[in-house]
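K.L.:
Several structures are given next for inspection.
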Structure 1
Amino acid sequence: MHRCGVEPGEAVVALASIVSSASNLRFAGVMAWEGHTAAISDEVEKRGAVTAAVALLTSSADACRAAGIPVAIVSCSGTGTYKFASGLPGITEVQAGGGVFGDVHYRDHFGVDHECSLTVVTTVVSRPSPTYIVTDGGFKTLGSINAMAEPIGISSDDVKSFTLSAEHGNLRLSVENHALRPGDRLEWTVGYSDATVFMHDEIHGTRNGVVENSWIIEGRGKLQ
């Protein structure tokens with residue numbers, strides 16, 4: 001993606017050699033991210049693009065080994081590409097973190113058909129009209145980058161618009177809804193898990209409506 005690191009091939013070997021020879025460093029492996037292929041919609045084209053990109057990584061790892069530098073880790077990929085990269089020879093690790101949850105962004109933009117497991121529960125705080133629902137979840141609760149959250153239990157065909165302010169979600173419908181009242185819960189499928197998880201302190205694991213586990217989000221507030 002031309003963001004970090006060095007070009008494949010000889011430059012990788014040169015950098016690995018520097019790291020390996022440093023007394024206070026241990027060279028463990030190489031990584032790359034073929035993110036430029038994630039949004040390709042045609043599966044055949046996408047598989048070919050991912051394969052070509054990953055080949056640059058694995059050939060660089062082989063070049064290091066040929067130079068006498070052991071390479072234990074060859075890491076690549078993400079949620080949008082791991083389906084194609086994980087089975088390629090020479091790969092030891094894929095970094096498909098968002099795939100644990102699934103979300104609207106990965107589903108609609110990257111073709112990842114996982115069931116979406118990450119949701120946020122909000123409270124209805126106002127019903128200005130039968131076609132207007134206001135909740136207490138704004139962009140400080142639901143990450144709004146790349147994709148918007150979707151209400152569970154309300155057909156997407158009935159959603160006219162959904163906007164977020166800091167502390168409120170404003171859902172306008174094309175049909176009347178008399179079921180939801182102030183104080184009721186409205187659950188949302190997360191738009192983009194990467195932009196949502198870090199804003200919360202805990203994740204609660206539920207099964208059949210019962211909370212079975214709670215996990216502290218250790219990375220919360222650690223961007224310093």
Structure 2
Amino acid sequence: MQAFDNNYDIETVFNSFFKCKGRRFIPPNIKIRGVSDNNTGVQWNSTIDLELNHLRLGVNLEGMKYGDINWPIANFIENELKESKLLSISPPDGEDIIVGITRDAWQVNVRPLIKEKIIGGKKIPLNSLTNEVWKKILTEAYACLDENKNHRARAKQKVTQVGKGEKLMEMEVSPHLNIYKVISDNYTPKSFNEAINLFQECYNSLLDIYEVVVSQSKP
């Protein structure tokens with residue numbers, strides 16, 4: 001992981017801030033590196049975007065079953081479609097908080113990059129996200145879950161795998177929620193303490209959102 005200085009990196013800062021042993025992740029085919037708290041269900045994560053030179057903190061919920069917790073992403077989508085609690089949050093820095101649901105395509109345990117990855121076509125600042133647009137995104141995300149299994153399994157869709165001749169291929173898909181804020185436009189804060197302070201500011205901005213996602217992901 002990218003070092004902050006000779007002694008600290010994002011994983012060290014993340015683990016110290018959240019008092020956890022984080023899990024590193026490296027998504028294939030995209031220039032992002034990150035670490036999550038490895039929680040069951042809704043997670044905190046931090047990522048480095050190597051193209052945009054951004055360090056981010058995010059709230060993350062993947063489309064999967066977690067042990068006895070049966071597809072919390074499906075609960076989240078269903079509850080948000082009934083009554084959105086996310087859009088009831090209006091933080092003063094809402095234009096800096098980015099909401100996105102992506103479509104994960106699967107080949108066994110690998111997630112290949114696909115053209116249709118971002119549901120709705122783009123990620124949107126929270127304060128610019130209208131009820132109409134949010135419902136369209138949620139509905140498209142819900143279709144990534146198998147209706148024949150009560151939307152508690154991956155669906156199959158035709159998607160375009162990047163770098164494979166641009167042909168439509170049927171793959172299993174699942175929705176993936178990530179809401180984040182940029183901690184720093186420069187992913188090398190000068191010191192460990194500066195990094196911790198930046199994490200704290202961003203955490204304070206996202207805490208209400210985290211709690212809503214946790215609540216809405218329950219049956």
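Each value in this text was obtained by applying a stated rule to the coordinates, not by laboratory testing. The model shown is predicted, which means the values in this text are computed figures rather than measured ones. Cβ atoms are built from the backbone, for glycine too; each structure is taken alone.
K.L.:
Out of 1, 2, which structure matches 35, 14, 9 when semi-axes √(5λ) of the Cα gyration tensor in Å, for residues 73-176 alone is calculated? Walk me through the intermediate numbers first.
P.N.:
Working: 1: 35, 14, 9; 2: 26, 17, 10.
This value belongs to structure 1.
K.L.:
Still on this structure: For distance in nm of label points 7 Å out along Cα→Cβ at positions 137 and 161, find whichever of 1, 2 sits highest and give me its label.
P.N.:
Numbers: 1: 2.1; 2: 2.8.
Max of distance in nm of label points 7 Å out along Cα→Cβ at positions 137 and 161: 2.
K.L.:
OK, next. Of structures 1, 2, which gives -8500 when helix-only ellipticity at 222 nm (-39500 (n - 2.57) for each DSSP H run of 4 or more, over all residues; to 500) is computed from the coordinates? Walk me through the numbers before you get to the answer.
P.N.:
Numbers: 1: -6500; 2: -8500.
So the calculation was done on 2.
K.L.:
Just checking, which of 1, 2 has the largest value of distance in nm of label points 7 Å out along Cα→Cβ at positions 33 and 65?
P.N.:
Numbers: 1: 2.6; 2: 3.5.
With respect to distance in nm of label points 7 Å out along Cα→Cβ at positions 33 and 65, the highest-scoring structure among 1, 2 is 2.
K.L.:
Quick check: 10.1 is what I get for mean count of other Cβ atoms within 10 Å over residues 17-24, calculated from one of 1, 2. Which structure matches? Walk me through the numbers on the way to the answer.
P.N.:
Working: 1: 10.1; 2: 15.2.
Corresponding structure: 1.
K.L.:
When you work out Rg/Rh (Cα atoms, Kirkwood Rh) for each of the structures 1, 2, which one comes out largest? Display every interim value, and only then the final one.
P.N.:
Working: 1: 1.09; 2: 0.96.
When Rg/Rh (Cα atoms, Kirkwood Rh) is calculated for 1, 2, structure 1 comes out on top.
K.L.:
The value 26 for relative contact order in percent (Cα under 8 Å, 6 or more apart) was derived from one model only; which of 1, 2 is it?
P.N.:
On the way: 1: 15; 2: 26.
The read-out was computed on structure 2.
K.L.:
Between 1, 2, which one scores greatest on Cα Rg over 2.2 N^0.38 Å, for residues 145-192 alone?
P.N.:
Numbers: 1: 1.14; 2: 1.91.
Max of Cα Rg over 2.2 N^0.38 Å, for residues 145-192 alone: 2.
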